[in-house]
1. For mean count of other Cβ atoms within 10 Å over residues 177-184, which of the structures 1, 2 scores highest?
2. If we compute mean projected area of the Cα convex hull in nm², for residues 137-208 alone for structures 1, 2, which one ends up with the highest value?
3. Where is Cα Rg over 2.2 N^0.38 Å, for residues 73-160 alone largest, in which of 1, 2?
4. Given that FRET efficiency 1/(1 + (r/R0)^6) of positions 193 and 233 (r between Cβ atoms, R0 = 35 Å, to 0.05), derived from a single structure, equals 0.10, which label among 1, 2 identifies that structure?
5. From 1, 2, which structure was Cα extents along the principal axes in Å = 69, 53, 41 calculated on?
6. Consider the structures 1, 2: one of them gives -1000 for helix-only ellipticity at 222 nm (-39500 (n - 2.57) for each DSSP H run of 4 or more, over all residues; to 500) as calculated from the coordinates. Say which.
Structure 1
Amino acid sequence: MFIIPILSLAFLQSPSFDAQAVLEAANSKVAKAKSVSGVVSFPAAANGSEGLQMRFVMEKPNRFATYLGARTTICDGTLQYVTDDKTMMYDTFKVVPDSVPRFCWGLEPFFPLPAGTDTFDPAVAGTFQGKTAAIAEFHNPGLRTRVHIAFDPETKLPLGYTLGSDDQARDYVYKDLKVDVQIDGSTFAFNPGEKWTKKTLASPKMLPVGSKVADFTIPTPHGGTTTLSKVLAGKKGMLLNFWFVSCNPCRQEFPHLQAMYPGLHDQGFEYLSVNEGDSSDSVNKFIAESKYTFPIGLNGKKDSDIVDRFGITAFPTNYIIGPDRTVVARFVGFDEEGLKTSIRKLGLKLD
């Protein structure tokens, strides 16, 4: 990866500030904040349609709300609600303790991952959207694209970020970004009345319960392959899990999955945890350091792209599959009680 900012991230000829000091001060300020609020403007689409704006509010340890068009997402620390004002439908997901999704780059220190997961290249002086900025490329094992984050030398807060490189780069701009704002507790509450209907808002591409899963073969991080039919051979069922290394909710659910695995494995129930997007080295390092013992696979390409085949649009996602390759249950996010209930229906015991 190169460290020269691209497109709108242009060098200043005579920087009058210490860019690295601005980066460090900004990260420290966000990390110490008790709450953050603001608006992020998305770039216009390639087809010329107007870009969207998402308003967001975050409060430690794990409460947040986002507002994007008709779609609102609210997390009260225990449950996450996704609502659609157009259809008046909503869905709920249980929240893994101390886990929240990341939806805005540059604010990572507010909900940090384990030390060493998030890193920056040395910051340089430049401009972002015509404003003087300290700019640094951000790195995370799960990133699928390049990310440059711009920080305001005066406020010591992010100005925005650029995703991609060359002619594919797009700017995402923050507005009204504030820390330590006073937040009304009702912001993180959702009380559906009679007008609301509970219905799954998961991707319609997800395989429905009761459907038959076609056999597949995918790579493993150690250079081999694994096949669904072989994993299920002689088993009472399996958990098919989808994740990636920098996914905070994925990291939070793994210890729970590991705790259940030995007892379930002894009873003839198997796991296959499929990583999306990370290198074999990154996956092996994470699994070895965390001492997880369940089988790991890597999403493949074309016919082996099971992330696409299973309609995965959010992580983690879990499927329970019966011995005849029938979908028994599916969960977007980590629903420990839901998983346990579905596994018990297959005749297995859990503590």
Structure 2
Amino acid sequence: MTRARKAWWIVALVSAWSCERTPQSAPPPDSPSNGYAGAGFFICNEGNFRWSNASLAFYSETEDTVYQEIFRQANNRPLGDVAQSMTIIDGKGYVVVNNSGKVEVINPLTAQSEKTIDGLMSPRYIVPTGDGRAYVSDLYAQAITVIDLASHQIVDTISYPDWTEYWVVTPSGIVGCGVKRGKVFIIDPATDQIIQEQTLRPEISGMVTDRQGHLWVLCNGGFEQMLPALYKLRIPNLTPIDSFVFRRIKDHPGNLTITPAGDSLFFSNYHIYAMDIADTKLPDAPYFEVTNRRTIYHLSCHPRKPWLIATDAIDYVQEGKVLILSRTPTGGQLIDSLQVGIIPGHITFVP
């Protein structure tokens, strides 16, 4: 967990919601009846930094059951230290384990490891380039790592003088970001060259594209260096179309996500907020008010159901929760609360 991520959750501590699900008294079966192939999603439980207690869980929507520690059960070994993200590419799951400096390539149907890609410094997120390769962002390497998806070997690096994080695939190239300097850039995967770059403001905390092909970038302003802001940019030249500046220096917005239709944004800032892409100002009232000692750590929109998925790290020591919220125009309602592992973060839906 990075310092920037800590800043987002310290201000968000808030105590137990009324519809908590009672944890099962016995562990669930090893896997769903049809493996991890049915309707559901994977949860990357980061675990505590340097404790090597990261884990991978799966929520089966069909069986309404959370299957814990699926990587450990399938491979008889721990996943590693800080499970940052998971991306499914060409039928394989790529689990990026940040502080272990590796990517575990798994069969997403069984969670069995097929390959471990070692030799990375502090990897964060992986994105396919469309030509049989992938880019991996990195916290400390000052470079983007290029991986061959057939051999699962590191084949190149692209120098970049900042912490790189999120990726967005567009027709104009792969959009990445330099977090601390507040820069967004486009890489042409045919040449691995940066062909466009734009400076916004420090600490980028999310990027998505909408149904009109515009890029939305959320910046938290750093450690109270600047007011946070949400930007709407034109692709491919990355020129700003609009910007929405937050009112308070102590605001720490993050976890930007967008609906499958690409028409509504969600982000956290103490509470959870929603914003239509046509809105002309930031929302005043929360979409979902966070109370009762909750720490919103990640947001994702379900691709097939009207659900907003939020992860709750609670106190970063005990097991966390996955909160399933209804996604309606008038606001979110808590549908269910699922117990998962320590510091639940990135959510990956079964395609």
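Taken together, the values in this text are just the output of simple stated rules run on the coordinates, not laboratory data. From a predicted model like this one, the values you see are computed outputs, not experimental measurements. Cβ atoms are built from the backbone, for glycine too; each structure is taken alone.
1. Comparing 1, 2 by mean count of other Cβ atoms within 10 Å over residues 177-184, the maximum is at 2.
2. Sorting by mean projected area of the Cα convex hull in nm², for residues 137-208 alone in descending order puts 1 first.
3. 1
4. Checking each candidate, the match is 1.
5. Going label by label, the one that fits is 1.
6. Answer for the origin of the read-out: 2.
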